[in-house]
Structure I
Amino acid sequence: MTIIASLLRAADLPDSPTARLDAELLLAAALGKSRSFLHTWPERIVPSDAALTFASYLQRRRGGEPVAYILGQQGFWKLDLEVAPHTLIPRPDTELLVEAALELIPATPAKVLDLGTGSGAIALALASERPTWKVTAVDRVLEAVALAERNRERLHLKNATVLSSHWFSALAGQRFNLIISNPPYIASSDPHLAEGDVRFEPESALVAGVDGLDDLRLIVAQAPQYLEAGGWLMLEHGYDQAEAVRDLLLTQSFEEVHSRTDLGGHQRISLGRLPC
């Protein structure tokens with residue numbers, strides 16, 4: 001018989017700042033319990049089927065597979081989202097986009113567009129916080145569209161719509177008060193693509209040309225055609241791309257252009273407002 005505490009001690013995941021957390025999340029999922037259960041009842045016996053499931057999870061994690069993909073879910077903002085290997089794993093730094101949108105856009109009726117929605121994280125977080133907003137989420141990957149729609153339905157967010165579109169391709173004639181995006185922004189030669197959890201994430205959602213700016217250039221250049229006067233464009237980008245993205249926004253005559261820092265102190269998002 002194996003108890004919870006001994007299973008966690010024997011987890012033997014690669015040494016990392018999240019190794020203990022990873023083991024707890026995987027064991028809690030195998031047991032169908034919360035992490036708090038593990039700490040409250042460390043001497044509880046683990047059923048054999050749960051122990052076998054935990055062992056299979058550990059093997060996958062030792063191979064580098066992200067916990068979010070193993071469990072098929074990830075928390076973002078106040079939401080629990082289904083995730084899958086054909087979409088990026090939502091990260092805490094991206095919540096900065098949500099914070100900026102809620103701060104700068106009045107809590108009155110507005111039309112919002114999330115480009116490259118993936119799991120739907122940004123769009124659904126905004127829709128959950130602003131019931132009067134009409135949020136459109138688009139992605140060119142059909143599996144991502146289906147995944148975001150499942151998340152929308154499960155969260156009962158009737159003010160959000162998920163569509164198939166390669167950036168603006170399916171949105172002719174529409175205009176929005178806010179366009180927001182976490183697009184691919186990694187350079188094709190970046191060595192980090194072969195390291196850590198990123199190895200398991202879809203390259204199409206990560207890489208954007210030689211300098212990582214290809215998709216950001218396209219979005220900034222085309223966004224004015226789809227923004228209402230006075231509308232905001234908000235973009236996540238790489239830790240060292242803020243100046244380049246601000247220059248792109250200024251070239252397109254956006255005003256109030258600035259960047260904001262993430263939890264690690266890096267300028268992670270840049271934004272600007274279309275002139276009225």
Structure II
Amino acid sequence: MHVLMSPDDYCQQRAARSGSSFYYSFRFLPDERRQAITALYAFCREVDDAVDECTDVVIARQKLDWWRAEVDRLFAHTPTHPVTCALLVSLTRFRLAQGHFHEIINGMQMDLDYDAYPTFNELSQYCYRVASVVGLLSAEIFGFQNSQTLRYAQDLGMAFQLTNILRDVHEDAMRGRVYIPLDELAKFGVKPEALRETRTSPAAAELFKFQAQRAREYYQRAFKHLPIEDRHTQRSGIIMAEIYLATLQEIEVDQYRVLEHRISLTPLRKLWIAWTTARREKKQRRLNPVAA
């Protein structure tokens with residue numbers, strides 16, 4: 001007998017199949033919040049795949065337009081897709097802004113409009129849309145008392161995206177996309193086509209070191225903004241940060257040879273980082289009643 005998959009099961013499969021760091025951090029959330037963040041993650045995967053898995057730009061734009069209409073249907077309480085059906089319950093539970101979902105789609109469209117970014121100013125707009133906005137929505141789902149937590153979430157999203165850009169620089173270049181700002185490539189004497197090579201020149205290593213340092217600055221800035229009273233509710237973001245920072249550290253230890261191979265953590269190591277971070281945060285909460 002064929003059993004139809006529920007919207008929540010669909011989102012769960014989407015999250016689990018990706019093997020993303022986000023999936024490991026969701027495991028420590030209460031049921032309602034885990035359901036909501038899993039649905040949000042599935043939404044991001046759907047709109048990302050609408051661009052990445054489509055070779056025809058016209059069709060990709062049409063798919064994004066469909067998702068824009070679907071977001072409007074979601075907020076009119078008439079969703080049609082399993083992901084938006086799963087998100088529907090979250091609209092009443094959490095303060096999720098309709099504009100944020102549109103911003104994410106606009107960010108994905110930038111992958112159709114740009115194959116390179118002239119300066120960090122343009123790149124930061126892309127990062128804000130595809131990552132910082134996701135951080136802001138996530139912060140609402142996790143829960144917070146102090147509005148400073150939104151600044152933390154925005155900077156942490158930026159840090160995650162900058163880490164991804166460095167990790168995937170070769171893979172993206174092979175697909176015709178350059179996310180490292182062109183003026184910075186020129187400053188370090190690295191041509192965009194060099195990112196498709198499988199050797200790391202001293203100049204490229206220095207360029208990548210600069211990118212890693214900027215990402216670290218965003219992690220530091222994020223945690224400077226996180227109020228102690230919100231650490232416990234925001235622990236999933238903290239777990240994600242530890243996994244991403246471990247990836248960044250691996251890149252640094254490997255002397256920035258990201259053109260030669262893709263640095264990634266094993267599922268077991270991600271799970272270990274998630275568990276030890278959750279345990280550390282729980283202990284810290286016991287020691288500091290303000291965070292409870």
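Derivation of every value follows stated rules applied to the coordinates shown; laboratory data play no part. Treat the numbers as computed from the prediction; the structure is a model and nothing was measured. Cβ atoms are built from the backbone, for glycine too; each structure is taken alone.
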Determine which structure produced the value 0.85 for FRET efficiency 1/(1 + (r/R0)^6) of positions 43 and 123 (r between Cβ atoms, R0 = 30 Å, to 0.05), calculated from the coordinates; the candidates are I, II. II
Identity of the structure behind 13 (criterion: relative contact order in percent (Cα under 8 Å, 6 or more apart), calculated), options I, II: I
Matching 2, 10, 18, 19, 18, 16, 11, 4, 0 (P(r) over Cα pairs in 5 Å bins from 0, in percent, for residues 147-250 alone, computed) against labels I, II points to structure I
I, II: which one has helix-only ellipticity at 222 nm (-39500 (n - 2.57) for each DSSP H run of 4 or more, over all residues; to 500), as calculated, at -10000? I
Quick check: 5, 26, 31, 22, 11, 4, 1 is what I get for P(r) over Cα pairs in 5 Å bins from 0, in percent, for residues 107-154 alone, calculated from one of I, II. Which structure matches? I
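With distance in nm of label points 7 Å out along Cα→Cβ at positions 11 and 163 as the yardstick, tell me which of I, II scores highest.
I
A value of 17.6 was computed for mean count of other Cβ atoms within 10 Å over residues 27-34; which of I, II is the source structure?
Structure of origin is I.
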Which of I, II yields 16.3 [mean projected area of the Cα convex hull in nm², calculated]: II
